Structure I
Amino acid sequence: MATQPMRPPQKPATAQSIFGDLPPAIVRELEMLSLTNHYPTGAVLFSEGMAPRGIYLVQSGLVKLSVCASDGRTLILRIAHAGEALGVASTIGSRDYEATAEAQQPCDITFIRQYDVLRMMRVHGEFALWITQLLSRDYNFTCREIRTLMLSGSASEKLARLLVGWLDDRPSGPHSTRMKVPLTHEEIGQMIGTSRETVTRLMAGFRKQRMIEQEGATLVVSNRMALESLITA
């Protein structure tokens, strides 16, 4: 069962930013339909196999999406950031949620019920197009994760591909090689299908080869070309 939020629902403070370029009239209607809740670290928004209730829009914070195998192993699919939508395919397809969404850090999440999503899609073509764009983004994320896991021949290549992918997701600028990594080595291992010990060993090797530097939770990619040289597919 999803963990309940710690404080009462609130209206979103930045509706226009999470609803993209939708017309103001549609945004106002969505504001009236949606609820925004605060979730603490570790709270579960929805669980793998749960019947869909609606879509979740990340206003702030990070949300971890993961699936669990029958033997108990966990695979982290991705970390969702502010502006991303969760549970879209399950909501419009009326299929159980395919992953578990857990707050990686305190989050503000806007929720829209399944009934309202489907009704808005029937009534507003612009909203239906926006939902389609969200699905396209999810598809692109999935393809990238498949490439990381299936087309990489070694753990070092998988880790290098993951770090380069994180860099590509960052806006360009003077600090584009610096990024906060809110994941433990165990969680990074769950993203690339390897053990915590292997991730720790590889990160130490990357530092020794001066590909990366670490300052607490901040990772600096000091030699992107060297990381990319490990990627063969």
Structure II
Amino acid sequence: MAGQHRMLRQLQLWDVDSTEHGWSVRQSARARRLSVRVFRNGGVEIVVPPRTPPRRVSEFVGEHREWIERQRRRAVPAVDWPLPPVALSLTAIGEEWRCSTVAGAGRAGLRELAGQELQLRGRLDDRVRVRRLLVAWLVEHAHRRLEAPLRALGAQMALTPGRLQVRCQRSRWGSCSRQHTISLNVCLLFQRPEVLRYLMVHELSHLRHMNHSARFWAEVARHEPHWKALDRELLQGWRRVPSWVFR
């Protein structure tokens, strides 16, 4: 495995980064097939299943390079944070939040106001803290807003999830543990409601089948017939995530 990792790293350096900046190759134990993600800032990530030969990864890059280039041309250049005024479009739950700022000498802080408004106060030049405040608020808000829909959907599927966790992750959209803990990525807030629902169906289905067997996908299809199209959309869902979330 270590030797294969070195080979993939060599591919990243020689076959990808030699011609483009912002490309990476990531091996994922959960990946069922090779896939490519183009982020909002133009970065590209190739996700490969375990034991994928570097030669196959190189072929995959070549097969999809034209599509990748089209997506990169549409990418939004990365910008510094903060840039007031800011709007947070939480598409998955149908909310539009405004973010106002009040500059001051004290440590940056954030509070939630009426009318779906967030207010940042204090030293706004501390961009690392400002970003952390906003991401922490997103995680907390997602937990408040997603737990009830998750449990309602579980009841429809005759399933009872355990604890809900919300995380800010670069690679996983969700997971389900053997203790029935469901983890959801806070970045789901920026996806379409149909995509969010599919991901919930996917993770809840793991309560019956802790694998990706034919029976698991049959369970998913029973509750979401359009899962294949939604799964493809989710693969490109990183493009919907504001660049500052991971800066």
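In table form, for the structure just shown:
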| quantity | calculated |
| --- | --- |
| Value 28, calculated as percent of Cα pairs over 33 Å apart, assigned to which of I, II | II |
| Ranking I, II by mean count of other Cβ atoms within 10 Å over residues 108-115, the structure that comes out highest | I |
| With FRET efficiency 1/(1 + (r/R0)^6) of positions 68 and 164 (r between Cβ atoms, R0 = 35 Å, to 0.05) derived as 0.80, matching label from I, II | I |
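No value in this document is a laboratory result; all are computed from the given coordinates. Since the structure is predicted, the reported quantities are computational estimates derived from the model, not experimental observations. Cβ atoms are built from the backbone, for glycine too; each structure is taken alone.
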